[in-house]
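Readers should treat all values here as calculations from the given coordinates under stated rules, not as data from a laboratory. Keep in mind that what you see is a predicted model, and the values were worked out from it rather than measured. Cβ atoms are built from the backbone, for glycine too; each structure is taken alone.
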Structure I
Amino acid sequence: MSSSVQRKRIRKSPAARRAEIVDAAATVALTEGLECVTLRRIAEELDVRPGLISHYFPSAEDLVAEAFGSAADGELDTLLPARRPEGTSSEHLARFFVRATGEAYDAVSRLWINARHLSRYRPALRERVVEQEAAWRERLTDLLRQGVERGEFRTDDPEVTSIQILVVLDGLGAHANTETGGRPEAVTRMAVTTAERELGLAGGTLGPLPASP
């Protein structure tokens, strides 16, 4: 009789197994890039057979789109929670900028660069990129609209202002793959100064002003 005991695998529900696959794919997407999200790569990550992954995602393209959507959703909930704690709209917006302009955000910027490039050739991913862009725009617009209603912000069109802010953030994030530091503080704060200007706020309301030379 063999003394070795084979380890029992825990049978997971289909929903739990699918979520596990998506989580693993999202992690690979953030750390290695969407090109690395393949059925074989995720199977290796989870120590399962590729056939199990293909059972839930017959097409690798669907898994890539799902991985991007999951990662982008997670970052959106971190940067701009749908359920915000107590505080002013200005405080919530300032927090958003702190989270969205630090080094920790570089991985997300790289993911968006990656996704927008690949979406040109991958319809499923393109559809998910469009959905995520709309979700981020709606979440930020909701915060700005709340600030207008409370009398904290002044803008005739919160949605246009949110687009302006996101365009600046996207522009800054476009250099995440090549920039190694040395960015002037005034450039780093461009999204903040854009928001302050478009929302009728005094300079420094959403964060400290750069030190005088």
Structure II
Amino acid sequence: MISLLIVDDHPVVRDGLRGMFESAPGFSVLGEASNGVEAVALTAELDPDVVLMDLRMPGGGGVDAIAELTRRGARAKVLVLTTWDTDSDTLPAIEAGATGYLLKDAPRDELFKGVHAAAEGRTVLSPAVASRLVSAVRSPGGEPPSAREREVLALVARGTSNREIARELFISEATVKTHLTHLYAKLGVNDRAAAVARGYERGILGRSGPGAG
């Protein structure tokens, strides 16, 4: 019997996942959480085998929760289950310690197999995510900024602080810093000012500097 904690900010999604796993043999759903902060607390309390973790949730994102569970040395394996497959989501989640990464459009059987694999400590990745990770390894820093990283860069260009960016995008400050770290690597810079300058230079923020035209 594999015990599960379901983490998602949408009640309908949690209900659907609970019903699916409870109707299948070999699974037990111990609880549900609506954000990453609750997920960390409930994982400590319930000690599930596998945590099914969404990523983008108001009140505490999945990447921060995964990093905290890793820091605490939690026994539970984290299997990300999300609709997001961009570089700015997949790479931080894997780096934070997720055992696997599946998309919500995965068939039931694939999800069940993924949970079994995660419980055994084996890595499970959706084909799209696996392809992205291979590309990132082959050409580190070579891929263009993701849509979310462009959003962060645009806010940085306006002089927005990390705290304000986090509030506007409904993510944590730690996640903002992660996006910036990836941006710096992709743009070949070391700080915010240089990132903005390179963003204008490459046309990511437009073809000219602030206030032009």
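Points to keep in mind about this one:
- For log10 I(q)/I(0) by the Debye sum over Cα atoms at q = 0.11, 0.13, 0.15, 0.19 Å⁻¹ computed as -0.62, -0.80, -0.98, -1.31, the structure of I, II it came from: I
- Top of I, II by distance in nm of label points 7 Å out along Cα→Cβ at positions 23 and 55, largest first: II
- Entry that produces 0.95 once FRET efficiency 1/(1 + (r/R0)^6) of positions 39 and 175 (r between Cβ atoms, R0 = 25 Å, to 0.05) is calculated, selected from I, II: II
- Label whose coordinates, when FRET efficiency 1/(1 + (r/R0)^6) of positions 71 and 151 (r between Cβ atoms, R0 = 35 Å, to 0.05) is calculated, return 0.80 (choices I, II): II
- At a computed -20500 (helix-only ellipticity at 222 nm (-39500 (n - 2.57) for each DSSP H run of 4 or more, over all residues; to 500)), which of I, II: I
- For 18 (relative contact order in percent (Cα under 8 Å, 6 or more apart), calculated) the corresponding structure among I, II: I
- With distance in nm of label points 7 Å out along Cα→Cβ at positions 119 and 143 computed over the structures I, II, the top value is the one for II, the highest of the group.
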